[in-house]
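So, here's a batch of structures to check.
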Structure P
Amino acid sequence: MAGIGVESLRAYQGFTSCSFTGCTDYSSTNHFLGHVGGGLRLYAHGHFFVRPEAHLYLVRNNVEFSSNRVTRFGISLGYNFAPGF
C-alpha cells in the first residue's frame, strides 16, 4: 500500500478556552502525510490464514509528538471462503 493525505488531530485538554468564535475544550491541527505499508497472507491450515502487516507514516511538521515517523504493526487472522485466493 502507498498513499498521501491529510491527518487531522484533536487533543482534549481538560479545560475550556474561549475566543470571539466560541468556546472549545480541545485543540486541533492538520498535517500532510505519506503512507507506505504492506502485509503478507500466510495460510496456516486449509483456508485459515495469518496476515502480519507493517505501516510507516511520514508526517510533515509533526510537533505534537516526538517524531515525524509513525509506525503501526498488526496481525490479522482470517478464513478464505473462495478457493484459489
Structure Q
Amino acid sequence: MFKYTVTATDTESGLGTVLYRIDNRGDYNIYTDAIVFSTNGEHVIEAIARDKVGNVSQTAILNVYVDTVPPVSEIKMVSEK
C-alpha cells in the first residue's frame, strides 16, 4: 500500500482548506488524511489550497506509478550433468 500526504502553508492570512482529486476524476475533495493507492498503474494527484480570505493556489500535480505486485523469488536446485 502506498500513502501520499499533501501539505500547504499560508503565513499571511492562514490556511483555510486543502482540496485534492485523484486521476482527474470528479470534483475536488477536502483533504483530511493520507491518500492511499491499492491498485497498480499510473495515478495523478492534484491539490489546491485556499487561504482564509479566499485566495486559491495554483494546482500542484504529482504523477505517481504504483506497483503493488511483490517480487517473486525462488530457489532451484541445479544439478551437474
Structure R
Amino acid sequence: MFVLGLLASFIMGTVLSLLGAGGSILTMPILVYLFKINIIEATSYSLLLVGLTALFGSVAYFKNKIIDLKVGIILEFLQL
C-alpha cells in the first residue's frame, strides 16, 4: 500500500503541476486512504506539504525576478 501511495503522490504532483492547480485537494485522500494516516495528522501534513511547495516555488520565482514584491506587499495589506 505504501508503494501505491508513493505512485499516487507522484502522479498527483505531476498532473497538478502541469495544470497549475493546487495539490491539497488530492493530498488528503492519498494520506488518509493509501498511507493510513489519521485525518487530523493528514491535515497538518497536507498544510505543511503544500506550504513548503509554495515556498520553494516562490523562491525560484524570486531568483528569476518574476515576483514583484511591491505589488505583493500592497496586495497583502489590502487583505487586512
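Values in this text are rule-based calculations from the coordinates and carry no lab data. What you are looking at is a predicted structure, and each value in this text was computed from that prediction instead of being measured.
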Please state which of the structures P, Q, R yields 62, 22, 20 when Cα extents along the principal axes in Å is computed from it.
-> P
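Using the calculated result 1.38 for Rg/Rh (Cα atoms, Kirkwood Rh), for residues 15-62 alone, pick out the matching structure from P, Q, R.
P
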